[in-house]
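The structures considered in this document are given below.
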Structure 1
Amino acid sequence: MSLPSCTDYEALIYSLPHSNPEQIQASTLRLYSTSAQTARVVGEIRFRNGLVLQIREFLDFKARQIRDYSYTIYHGEQKIRWYDPQPHPHDPALAATFPHHYHEEPGIKLNRRPAPGITFDSPNLPRLIEDCLRLGGE
């Protein structure tokens, strides 16, 4: 699977609150073109379960890939999880999803876990929404 076109990706992010009204309270996600073939996605999704997902993506539609991302989940003011693609080749526990992983408590900065379903090749939003619903107990 590859990243969809810019038009299809825009449709995905702008339709989230309408396609998931029981789970998503609001979304401020916006796609900003940075060139003819690249864009940034920034904003957050507020869930009815009290969690907030902050999203930062840099997209390359010519290559059909996410070039970089940062996803952070908050409960109130507390950061409870974040995802990043910073390589940690010395950590064999992360090999299955290299370089994609997430951090969580206890010891959030150094407690890294593999992130199945997070990729550079397709939209990560469906997986992130699933994770937020699971973390929030829905």
Structure 2
Amino acid sequence: MRIEIPEQKKLVYEMPLTIRWGDQDPMGHVNNASYFRYFETIRIDWFRSIGCLSTPLGEGPVIINAFCNFYRQFEYPGDVLLKLYTSDPGRSSFETWITMERAERPGQVDAAGGATTVWTDFPKQKSAPMPQWLREIVA
């Protein structure tokens, strides 16, 4: 099943990433699991850039699902441009979408994915209302 990235979304962050030799599988292309690591890397980098640092005694974001559509394989060596978008803010959640393209082929999306993020009260292990400062960023 392919989940399409919506037209209505807000670009909130971009970052380059260098493909590591160890990201490959025995077939000589980047292993599927590495794509999810790349998604994690841009999400965490973005959260840090907006001052969203979680602690186990407070509140913060939790990913409750994730997916990836693979259009073209990545191979080592190379550089990838990741772009992170947000959409659909709710009371305690919002969607994140990520596109990946080879640096030498700008504009050609080679993989795309997303995740639902829920603002969570960690001690209570329950969702909590998203702070207004974050809502303004993702809306």
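Calculating distance in nm of label points 7 Å out along Cα→Cβ at positions 47 and 87 for structures 1, 2 picks out 1 as the one with the greatest value. Sorting 1, 2 by distance in nm of label points 7 Å out along Cα→Cβ at positions 31 and 95 from high to low puts 1 first, with the largest value. Upon calculation of relative contact order in percent (Cα under 8 Å, 6 or more apart) from the atomic coordinates, which of the structures 1, 2 produces 18? Source structure: 1.
Structures 1, 2 were shown, and distance in nm of label points 7 Å out along Cα→Cβ at positions 7 and 103 at 4.0 was computed from 1. If FRET efficiency 1/(1 + (r/R0)^6) of positions 15 and 111 (r between Cβ atoms, R0 = 35 Å, to 0.05) comes out at 0.55 when worked out from the coordinates, which of 1, 2 was used? Answer by label: 1. Match the computed value 1.12 of Rg/Rh (Cα atoms, Kirkwood Rh), for residues 79-118 alone to one of the structures 1, 2, and report its label. This value belongs to structure 2.
Only the coordinates and a few stated rules stand behind these numbers; no lab work does. Keep in mind the model is a prediction, meaning the values are calculated, not measured. Cβ atoms are built from the backbone, for glycine too; each structure is taken alone.
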